[in-house]
Structure I
Amino acid sequence: MDIAHAVHFTIDLALAPAEAVEFVRDVRRSLAKAAFIRDMEVFRAGELTHVRAVLPVNAAFFGEQELMFESVLSEAARGALLSPLPLSESRLGWAEVAGRAEVQPLPSGSRVFYDFDITIHLNLPEPEKWGGRALLKMIHFTAQRVLENIAADFPTAVQAAAAETEAAYQA
């Protein structure tokens, strides 16, 4: 079962364009306030920068599950790109995160456009009876709600991290 959700938002920053580009490329800093992400690692593997983290999901009857994702971070002319990597681990599920952050200059600061596509992949057996189908619908509903909550919390988390960065640049 695959469940996808797109997240699009724009934030205005008091940062100069060069500092805003630096901010969006620094995943640890720009996602520091994202409570919906756990155990984030940013590491180099050869020439590539990888971002690995966990999305906690409270799944009915299964308790809290951790959906891992891994993406490659690359620089774009005015921002950064995240490209998802498939995970081969045997688990209940995993997430795929792709995204783009682009900075545009403003007369006093910068505007940042964020576009993310998040897909949750769940490895579930095909239900044979009505009870199994009902459980599958509940799991689908729960996963969809998780994605909707991430979409709702994402802009606030990035804005909070940006406010800390702006304060450091103004100090």
Structure II
Amino acid sequence: MIFFTIITSLLIGISQIPVNGAEILDSEISLKNGIINYQFNASVNATPNAVFSILSDYKYLPHLNKHIKSSAQKSRGTKTIRVFKLEKCILNFCFDLNFEEEIKIQSNKISSTIIGDKSSFYFGKSEWIVQEISINQTKLSVTGQLKPRFWIPPIIGVYFLDKVFKEQITETVENIERKIR
């Protein structure tokens, strides 16, 4: 009887937990010679068009990540430039990071290249690819590199980068899904 009660309680409790489809499938971050390399794959319960629409519109950035304090987009000739500011604190150290990057938007891919003299990074690049898993589920794959203008301690720095990276990814994909609902 106790076993039945425990199982029933667990099943009832599980059925009342809200389902969030956004999920990090895998992620990896490394630091070598001062360069941060990262990649992640996530799934989002939404159509690829909806996910891509949100990711390609700079106005959504502050809604996707609470650490993004401002976001703007402008044109320079034939180039599209995205500018945003990010503030992140780790322990008692807070960082104000400036990003200015050239954006290239294709059918299912957003590529960015950091403009070094206008950013907190000497250089950087990323590629965001949106792929259909099923009718209402999308895979988001991101790869990139950053060379910061600040020093990151080799061992403990990688630990904190990994921790912050996973938090930021999780928050972003969950907010993409919330925005679509």
The highest value of Kirkwood radius over Cα pairs in Å among the shown structures I, II is in II
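For relative contact order in percent (Cα under 8 Å, 6 or more apart), which of the structures I, II scores highest?
Values: I: 31; II: 25.
Going through I, II one by one, relative contact order in percent (Cα under 8 Å, 6 or more apart) is largest in I.
Here, each number is a calculation from the coordinates, and none is a lab measurement. As the structure is a prediction and not an experimental result, all values here were calculated from the model.
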